[in-house]
Structure 1
Amino acid sequence: MRVNARDRAPGWWSPDPRGILPLDGMRMTKSLQQSARKYSVRIDTCFGAVIRGCANPARKHGWIDRGFIEAYQALHDLGWAHSVEVFDRDGALSGGLYGVRIRGAFAGESMFHVGRDASKVALMALVGLMTATGMALLDVQWRTDFLGSLGAIEVSRARFLSLLDDALASRHDPASRG
C-alpha cells in the first residue's frame, strides 16, 4: 500500500549532533564582503517568493511541497516565520532564506540563490540582525560542508537544548516586539 505524503504526519527532526552558527563565529571573507556590496537586503517583503525559491523542484533532494509552503505562509502571516531576501542591482530576487523566530532563537529552514553568494549574503544579514537585536541562537539543523565553511559547528543535542532554553527564556518575543 502506498501512502500519500498528505496523509502522513510531518516529521520532526532532532539530529544529534545539531548544527548551529554561533553569531560571533560567522566567517565573512573579503570576497563575501565584496559580493554583499552588489546586493540589497530586505526582511519579510516577499516571503512566498523566497520559500518557492527554496522549493525549486530542480534542486537536488527537494523536500518543500505545496502543503509545506502553505503551512509556513500561515506561520509568516502570524508573525512567526520570516524571510531574508537578497536583490541584485536590477531589483531581481537573487537569493534568500527563511525560518522561524521564537524569542531569541531563529531556526533556519532553507536557503537558495540564483546570484553568486546571494544565500551567503542573506545569512550574513541574518547574523547581523540577530546580533544587533540581542538574539542568541541560530539553529541550522545540520552542519553541512557549505555551512561549516561559513562557521557553523556541531553541538550535542543536550548542549543544543540548553542553548535553546536560554534563547527561549530571553525577552525577544516577536509577538511583543521585544
Structure 2
Amino acid sequence: MARTMTDNEPRRIGVSIELKPHAYDPVANPELFEGVLARRVIASIIDITIIAIPVLLAGIFMAAATIATLGLAALLFAFLSPLYWPLIVLWALFYYGYTFGSAASATIGMRVMDLEMRTWYGAPAYFVLGAVHALVFWLTVSFLTPLVLLVGFFNQRKRLLHDIVVGTVVINNSVRAQVIRDVRRA
C-alpha cells in the first residue's frame, strides 16, 4: 500500500552519507608507514623519467624530421605545436590514472619502491582517482610552492597535502610490511 505525503512531512530525497573510519592506523600498524616519504621521492623521480621519455623521443623525432626534410616538417610541427603541451598533460594524466587503476594500485616508480596508494578507508585506487591525484598534486605544488610537501612530516600517516585533499594514503605494500613485521619480531 503506497503512502501519500502530506504537506507537513519532510521530503526525503534518498541520499545517505556513510562515513567510514580510517583503514590504516599508524599506531597499530607502523610498518605500513615506515620509510614511505623517502621512497615516495625516489618513486616520483622514476615516474617523471618514465613520463619524460616519450616526450623527449617526440622532440628528437621532430628535430630529425625537420633536418631530413630541409625544414619542411617544421611547417607541419608549427601547425601542430598548440597540441604539444596539452598532449603531454594528457599523457601524464593517462599514465597516473592507468597505473593507479591497475591491480597494484601504484605507479611503476611506486612498484619499484614497494609502495601502493589506497583510499583513506582502504579501497584500492582507480583510474579517475589516480588522474585527479596527479592533477591536484601539480596544482598544489604550482600554486602553493613545494613547501606543501612538508605536510607529510607533521602527520602520522605521512600524507601529503594532495593526499589529504583527494582522500588517499600511500603505504608500504603487503610484502614490504610483512618483512618489516618479521624484522621487528626477530
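What follows draws every value from the coordinates through simple rules; no lab data is involved. It should be emphasised that the depicted structure is a prediction, and the values quoted were computed from it without experimental measurement. Cβ atoms are built from the backbone, for glycine too; each structure is taken alone.
Could you tell me which structure in 1, 2 was used to calculate helix-only ellipticity at 222 nm (-39500 (n - 2.57) for each DSSP H run of 4 or more, over all residues; to 500) as -18500? Each step should come with its number before you reach the end.
Values: 1: -10000; 2: -18500.
It must be structure 2, since only it matches.
A value of 20.0 was computed for mean count of other Cβ atoms within 10 Å over residues 48-55; which of 1, 2 is the source structure? Of the structures listed, the value fits 1.
Consider the structures 1, 2: one of them gives 2.3 for distance in nm of label points 7 Å out along Cα→Cβ at positions 40 and 64 as calculated from the coordinates. Say which. Corresponding structure: 1. The value 1.2 for distance in nm of label points 7 Å out along Cα→Cβ at positions 56 and 112 was derived from one model only; which of 1, 2 is it? Checking each candidate, the match is 2. Have a look at 1, 2 and say which one yields 53, 37, 35 for Cα extents along the principal axes in Å, as calculated. Structure of origin is 1. Comparison across structures 1, 2 (criterion: Cα Rg over 2.2 N^0.38 Å, for residues 24-87 alone) gives the highest value for 2.
Hey, relative contact order in percent (Cα under 8 Å, 6 or more apart) derived from one of 1, 2 reads 32; which structure? The partial results should precede the final answer.
On the way: 1: 32; 2: 26.
Corresponding structure: 1.
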